[in-house]
Structure P
Amino acid sequence: MDTLISTFHIDIKLLIAQIINFGIVFAVLYYFALKPIISVMKNRTATVEKSLADAKKIDQKMIAAEEEHKKIIAASKLEAAAVLQAAEEAAESKRKEMLNKAKEEIGEIINQEKAKMQLEKAQTLKEIKREVADLVVASVEKILGEQVDEKKDKEIIRRVIK
């Protein structure tokens with residue numbers, strides 16, 4: 001070993017001092033630089049892993065939300081179809097009701113008009129009977145040549161009517 005030390009001109013004291021200095025610098029760098037860097041790296045790794053896990057959870061929630069959205073839309077479509085069906089049925093019912101009401105009103109109008117016609121017919125018949133009676137009285141007066149009083153008039157009218 002002496003030959004090795006003399007060949008390379010190594011000073012043992014200096015070598016030991018440099019090893020001690022290197023150990024001190026290494027220890028200082030380890031405690032003040034490397035440990036905080038390692039801890040920051042671990043924290044950063046944990047944060048990234050947590051972010052990735054959260055992203056996966058968010059993706060799963062998003063997929064679930066999309067599925068729920070599709071279910072809600074499908075249910076809404078079914079509900080809208082049911083509402084439309086109910087509206088159509090209500091409209092059809094209302095149409096039938098209005099049609100029946102119109103038919104009833106038409107029937108009432110027809111009945112009223114028939115009653116009016118019968119009343120007019122009765123009035124016309126009364127007028128015709130009165131005119132016939134007047135004509136009969138006038139003709140009897142001409143034939144008999146005398147004035148017919150009320151008593152005779154009623155008797156003649158009864159005979160003519162019968």
Structure Q
Amino acid sequence: MTIVQHITYWIAHYGGLSFFPLMYVNALGLPLVPAGSLLFAGSVLADKGKIDFNTMLLAAFAGTFLGGQTAWYIGHWGGQKLVARLAHFLHLDRQKFAGFAAMTATKGVYFVVIARFIPLAREFNGLICGSLGMSFGRYLTGNFIGALLWVLCWGALPDIFGHIL
């Protein structure tokens with residue numbers, strides 16, 4: 001079975017709840033499928049009555065938010081060592097790393113919110129922010145707002161505007 005067939009099976013059998021593990025794994029930094037496309041498809045399935053809309057949105061938000069928080073913890077507890085080992089591959093010296101860390105200390109909440117809407121940044125912002133030493137409270141705030149806006153944008157707007165089109 002391909003990954004698409006597995007995901008189709010999960011959604012068919014578990015409905016909106018299947019969006020929790022899919023979004024969690026994606027936000028953790030393991031993008032198995034394009035999460036935005038998956039949410040859009042979930043919105044269409046909910047519009048057709050195949051899955052419960054509210055369950056899908058809540059599960060997608062919870063998975064996205066908790067996956068991001070888990071990624072921050074991983075970055076916080078082991079990310080600096082990993083970045084130090086990979087610094088030459090990333091073309092990242094201590095001065096650039098310190099500059100990024102200072103940026104996340106002052107404008108990190110905005111980075112986390114905006115990163116939700118940028119592919120790859122969405123998947124790795126938790127690891128990056130944890131590695132850079134961004135405070136738990138700042139990341140929590142940005143992650144909550146970003147996850148909420150992103151899920152509503154990709155999951156709810158197609159349902160809302162689909163009736164107009």
Structure R
Amino acid sequence: MFDDLLAANRRYQAGFDDSGLRGKAAKGLAVVTCIDSRIDPLAMLGLRPGDAKIIRNAGARVTEDALRSLILAANLLDVTRVCVVQHTECAMAGQREDDLRARIGELRGTDASGTDFLTMTDQVAALQGDIERIRACPLLPPDLEVGGFMFDVRSGAITPAAPHQPSS
């Protein structure tokens with residue numbers, strides 16, 4: 001079932017060179033972005049493996065788990081900057097929780113009412129709220145730089161969508 005992936009990994013291994021990268025963020029950066037397959041987080045920001053910690057989930061939301069990862073990255077893995085990057089044409093934007101729960105519940109033939117999918121009717125407001133959640137976290141350094149961005153899946157452009165400032 002995963003033969004294609006195992007074959008691809010054998011090809012990868014054949015040319016693999018242990019670069020000696022450390023497990024820390026060489027550029028001091030963590031990126032929270034969406035799982036959308038149109039997004040290549042490293043390429044989009046001109047980065048290479050080892051430069052940043054990448055945290056992905058549906059909608060690029062600062063969930064409890066994303067926050068947990070940011071806390072570890074900022075305190076133990078040399079992260080001094082966090083950028084949250086949402087994108088155009090996101091499946092989580094313009095949706096309502098109840099509608100998505102009903103749709104998935106129908107597809108699976110079960111009750112999805114206990115799941116919060118973190119849909120966004122106002123994507124910019126959601127992004128700003130997530131930025132504030134990072135800034136308000138007492139387990140993150142007060143001088144952590146935090147910014148919000150929007151990635152255009154059609155042009156490849158990334159633009160600031162939330163003010164950039166230290167958490168303080």
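Structure data summary
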{"quantity": "Answer label among P, Q, R for the case where helix-only ellipticity at 222 nm (-39500 (n - 2.57) for each DSSP H run of 4 or more, over all residues; to 500), calculated from the coordinates, equals -23500", "calculated": "Q"}
{"quantity": "Structure responsible for 24.5, with mean count of other Cβ atoms within 10 Å over residues 122-129 calculated and labels P, Q, R on offer", "calculated": "Q"}
{"quantity": "Which entry (P, Q, R) yields the derived value 6.1 for distance in nm of label points 7 Å out along Cα→Cβ at positions 74 and 114", "calculated": "P"}
{"quantity": "Comparison of P, Q, R by mean count of other Cβ atoms within 10 Å over residues 58-65 - largest value held by", "calculated": "Q"}
{"quantity": "Among P, Q, R, structure where P(r) over Cα pairs in 10 Å bins from 0, in percent as derived comes to 7, 10, 8, 8, 7, 7, 6, 6, 6, 5, 5, 4, 4, 4, 3, 3, 3, 2, 2, 0", "calculated": "P"}
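Each reported figure results from applying straightforward, stated rules to the coordinates on display, with no laboratory input. Just so we're clear, the structure is a prediction, and the values are computed from it rather than from any experiment. Cβ atoms are built from the backbone, for glycine too; each structure is taken alone.
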